[in-house]
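Asks: What follows is a set of structures to go through.
Each value in this text was obtained by applying a stated rule to the coordinates, not by laboratory testing. All values derive from a computational prediction rather than experimental measurement. Cβ atoms are built from the backbone, for glycine too; each structure is taken alone.
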Structure 1
Amino acid sequence: MRKVLVGLLCTVALGAFANPADDLLNRIDKGAAAKFKTVLVKSDKDFFEIDQARTRKGNSTSAASKSAAGKNNPIIIRGNSWVNIAVGINWYLKHHAGIHISWNNMNVKLPAVLPAVKQKERHETDLKLRYNFNYCTFSYTMAFWDWNRWQKEIDWMALHGINMPLAAVGTESVWRNMLLKLGYSEEEVGKFIAGPAFLAWWEMNNLEGWGGPLPLSWYKQQEALQKKILARMKEMGMKPVLPGYCGMVPHDAKQKLGLNVTDAGRWNSYQRPANLSPTDSRFAEIADLYYKELTRLYGKSDYYSMDPFHESGNDAAVDYGKAGEALMSAMKRANPHAIWVVQGWNENPRPQMIANLKVGDLLVLDLFSESRQNFKDFCTGENTSGTGKKDSGTSKKDSGTSKKEGIYGKHQWLFCLLENFGGNVGLHGRMDQLLNNFYLATGKKDTPKQENSSLLTLHSSLKGWGFTMEGSENNPVMFELMSELPWRAEKITKEDWIREYCYARYGVHDATIEKAWILLAQSIYNCPKGNIQQGTHESIFCARPSLNSYQVSTWSLMSNYYDPEDTRQAAILLTSVAEKYQGNNNFEYDLVDICRQALADQGRKQYLKAMADYKSFSRQEFKKDSEQFLKMILLQDKLLGTRPEFRLGHWIEEARSLGKTAAEKDLYEWNARVQITTWGNRICADNGGLHDYGHKEWQGLLKDFYYLRWSTFMKSLASQLSLQNTPRIDWYGLEESWTLQKNPYSSKAEGSPIDVAKEVIDYI
């Protein structure tokens, strides 16, 4: 009887710990796990192996070992963690089978018989920590995601090696509970916590209340969603990073609670939350209350994310050293083994704040490693960012660290790819910079054997890498490149890698496709060192019209670094072979994206022609060229309508689907519309400069919003050329009227991507 019970218990235990890699495979393609054998191997070395079961006769390997994988000789993926095994699965699918699992293509039909593994393949990495997400990502991309979309993202993360993702969903519930216990009313809580599309900037201490108040149903559903997210992450062996307590309190906490606070001032005209003084007698009490509520809802974490004084220039009274010690102490009380994760951005982390913290207790995300060598400053103390702008790197003034230590002092750090700002749509990348900076940081760069002590410190302090984009669901080529680099023992050129990428992406070797992509890799995907622009080369179609329009967002630092003829030629090349790849999801997505870029680039040239006509009083030429420009906007709208990823309806439908009542649906839609257009109210949009920061080149938005702005502007200029009195255009008033509308937008694709791409090519 005892043996029976033991057997039953063992069966139950085995059932409780199902193979998450097999579950992942079956989500990719039902029954796919039967074609693989995944083996978890205990090892201190992070690795994965790709192999194939061999059928042996006597002492020799039979012909089956050289044949395609089947039931009796499945593909074997070994690794020392479930995430690393997932990376091995992805590597096999890409490089052996020509199957690219992308964020918009997570479910694919695998062939009945998989390609053989002719020789066992092993990949290792010393970069054990692999992070994902910027706080902004949770608003610019994921504001309205449901569980179905989230579980696809977690699968994508596992396939790309992520093992410590930021998990910020539902943090607002922690704060609600905490504030209610501190004596705030539901109404007061609603005025403090932001709306669903703006929670990221509330969490980063930038604003209060904008977009809210949140209904009670929102807190309940996001709490439930976060618990599902955390469960799946942990099932895959990931260690989620939870938002910790950074000292934030409502701006009225002094009046309401009698707390000693510093007024953080304003952020782009928004009232910021206050900073609770680390010496306040109630600091520990409030911090502990936060962690108590966080733990009760979501459990403890080995990593907590805190970014105090983010983009703040009005906290001179703060004792940074004491603040750092207080935040660390509170975190350690919640979990003595926890590590503080902080974003390396602008002045953060303040050197005084981290100077006295122990090595190993702090992990710095070097947010923009592909562009700035802040990580090099870390060792040398040299400022290599070269921006000279608002976000030009960390200030050295009164740093409390020596020049030898550099801006991050003695602490460990991650090499991160930022890539995207504002969730903007557009081709962009820094391939050469990414490769050069990564190889420098990891010690793979060609340097003398006798490396100086600074570089040795640099390499030893580097513990991993991360994705820290403000918006995802764009430029898959850059995310693929970054995720593969740590697993490659040898350096690779962008040209060689692009050829591998094309096969993985489309499942074919096509010289025309490769030629197009190498052209892109040498131009728009190769933003050079010294160019300080943040993200994509913005589309003129999305700009507030003026006689001298260039950038779209107020803080854009873009400058011309590629020839628009290159994007046009790449679009022509892809379109020339498009018929062969009809139905190939990845190809059709890229075709639309690249043709979109080419049309936007030519649109900028057309705009300049129209403005030149106006300035030279060429009435007829202006009429012709301005009409041509407006037609290009509508053609762009038509092109983007052929793919669901580029449709406004996708965003709006996601938002409305989370509402339980008509009022909730309307609130969420308003949040969705505002974030991608005005961003703020009149004062914040115009005086604060936030309008169009989150602009999107999407179908529906082009036709109904951007076209409206440009057609209004062109009519005004035409009237001026006719010597008619023209009233000043109230841009915010025009824009706000669109944000208040509730006209439906469909998320379903319309038309043929190939046919419309050909139309674009004929036009440009």
Structure 2
Amino acid sequence: MFEHRKLQSLDDYFLEYSRRTVPGVYFYRLCGYNQEIQDFILKYYEAARRTGVVIEGKIPNPEERHLAYYEEIMGLSFQMDAGFIDRSLKKWLPRMKDKQRSMVATSIYDVLDAMHRDGKNENMLRNAYIKFMCWLYYRFERIVNCLGEETLPKILYEGMVSNYELKLLSILSKAGCDIVLLQYQDDAAYLKLDAASALSDRLELPGLGAFSPQFSIKWLRGEIEKQNHKQKLYGALPQVVNCTNVWIEGKGLTDILKEPSARGDDARFFYNSLIRIKGVEDKVTYLNELYQFQLSLKNSGRRFLVLEHTIPRPTTDEIQSVSRKNYVSTEQMLLDLSREIRYTASIELEKLMRKALIDILLEEAKKPDSNVNRLTNKAVYLLCWLKRYAGELFGTWRRPQIACFVYLGGCQNENEAMFLRFLARLPVDVLILLPNQNTMCCLEDKSLYDINYPLSLAVEHFPREDRDVRMGTAAFHAEQELDEIMYQNSGLYRNQQYEKAVSVSLQTMYEEIAILWDQEIKYRPNFSVVDAVVNVPVIFAKVSGVKDGQTAKYWSDIRALATPDTLVIREAPYINPTDPNPMKTFAAGFFKNGKLLKTKIKEHASYPYSFLREEVQDHILEKLQLLIQQKLIKGTFENGTEYTIIATVLNLNTEVIRLMQKFDFTKKNPKVLYIHTTEKIISLEDSILTAFLNLVGFDVVFFVPTGYQNIERHFNRMIIEEHQIGEYMYDLRVPTFGTASPNTRRSWREILFKRGD
């Protein structure tokens, strides 16, 4: 016989018999409700439906035809004897195994014996016996041959159990099955039958309330059907969902800058934000705050995207790239268009995108003016924008990474608002900035967190690194100390005044390269100093072709760029992968959990840069960390390329190191001219070197007369500005030339207006 055991957890019900802490069965009645109970009942219902019996209401008394069939097969004889009952069960339910039959027979005898002791006569015992036999055959025949097996059968009973029903359930429980009684009207009626709760246990959990009036097994089946329908519509669901704004402290930009891993630790969620900030707290410092905000995002390695005043509508080509049909229903449209989302870099993110798309469109479908055609158009907009911005926002997304989408200006229409609501269901912090309080924004969402400031400021552009932004007014600067005024507004800077710098790649015309090339950093557009951090505008470009096919002029122009601070690379590769590199041995030990172990590097016996000024060392290691975090080089965090990056940067030759040592962030910056005339692909190490030097503050220009795509192979994205200046020419020999003499340099006038050789 099977003993009743106490639950440690509701999940114990679903354990195989041999895996239970104490072998036995569970027989509980549920008289209270919460979400945990609902989830359990749903799961238990599915188990009982598959491998047990579900009883809704009462077990009906045997019908006349059932009794007639029983009498035909078994007769009406009855004996108060366990052996008689065993023999009868063998004939009546022949599929039962000997052990099962013995336990059922013994249990029936015990119940009848207890009735006899309570004064029931033989006729009443016979009637009870026949009722039990008919119920076993007509209601429980599917489980009697499974009693006591490794996977115990399950019985789910809904309603107020009667005396004889409880007796039979007790018989089956002792013979080896789990039972749950759903007692919606509390326990009073049950306790009249079993005052001491000897046959079953009442489930006691904290926080239980009354069952909802709508709750029933019938209602539960409806919910299951909805879930099945949802499963068909959504497909495989993601393992995580968004937890939006619950974790924030209401500090706006500061909240968004909080590291994603520090926002929460529940594995079921990713923690993002949807914040709208209207007005400004301080007109003078507002732009500077935004500027520092984006610098912090960039330096942390987080992906971010800034759009200003509008989200450009999908182009004709973008719309045509979305394959669609004529749909007769919303469901058909969702099933079809959701398949347009493919993000092989992360299957989990792909699932999140599909779920977000369907969620948003189902919400849109509830609007009074909605129809299939309008929903289809909205879906196409979402898909076009997603395809356009997904790479920039997510790349090779991994948890707990959270991108940041900044929208300067309010949502102008429902499509823009819909897109931002869509993004807020993905691992993205969505920030809407309305510094001008007269700007309208039509976004509404239950998760939206609004912050309102009293002042209004018209802002045309977000203060990004590639823009020339005035951070404050003249009055603001006048309030600063004299030293600050002199060295920030007069163009006067002390030698090596600043220790930190951020590289800002300029977008230029080809002709501007020669103009800007030998110009001091402080005179270049977009130069600025913010909180002792210099914004260093740099050139990072590829020049393809030869202008007018004039090779002499071509080489002359390149020669003019070979200044004393310029490293000229005449042949690829500059760094050969097979060259000895003593730092390869130690690279893996210098990097852990995505962080460069700067102290360990500096203290290592083979560290090659200890002779440099401390601030130069810090600058090198900081940009090395940034190069890895931004995943500019293919294979970073995928096949160990990060270790190659570390080894390469920690093994720079003397020429490069000397250029970095004397680099003054406000004066002329070092340069690299990389001349590549062949079909060779530059080495991974050369790609690492040039990307790193760009972050350090070098100007880097590739001259590729062939126009071949021989530079981009090792970059994850196009980070180089390309200039097509003329026809492609092949098999050119690089002349021997050194650095340009100051007296041979052409004037700006000559550079701008002189033509020909």
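Asks: Given structures 1, 2, which gives the highest value for Kirkwood radius over Cα pairs in Å, for residues 514-585 alone?
Replies: 2
Asks: To which of 1, 2 does the computed value 26.8, 101 (Rg and Dmax of the Cα atoms in Å) belong?
Replies: Matching structure: 1.
Asks: For FRET efficiency 1/(1 + (r/R0)^6) of positions 194 and 538 (r between Cβ atoms, R0 = 25 Å, to 0.05), which of the structures 1, 2 scores highest?
Replies: Looking at the calculated values, the largest one is 1.
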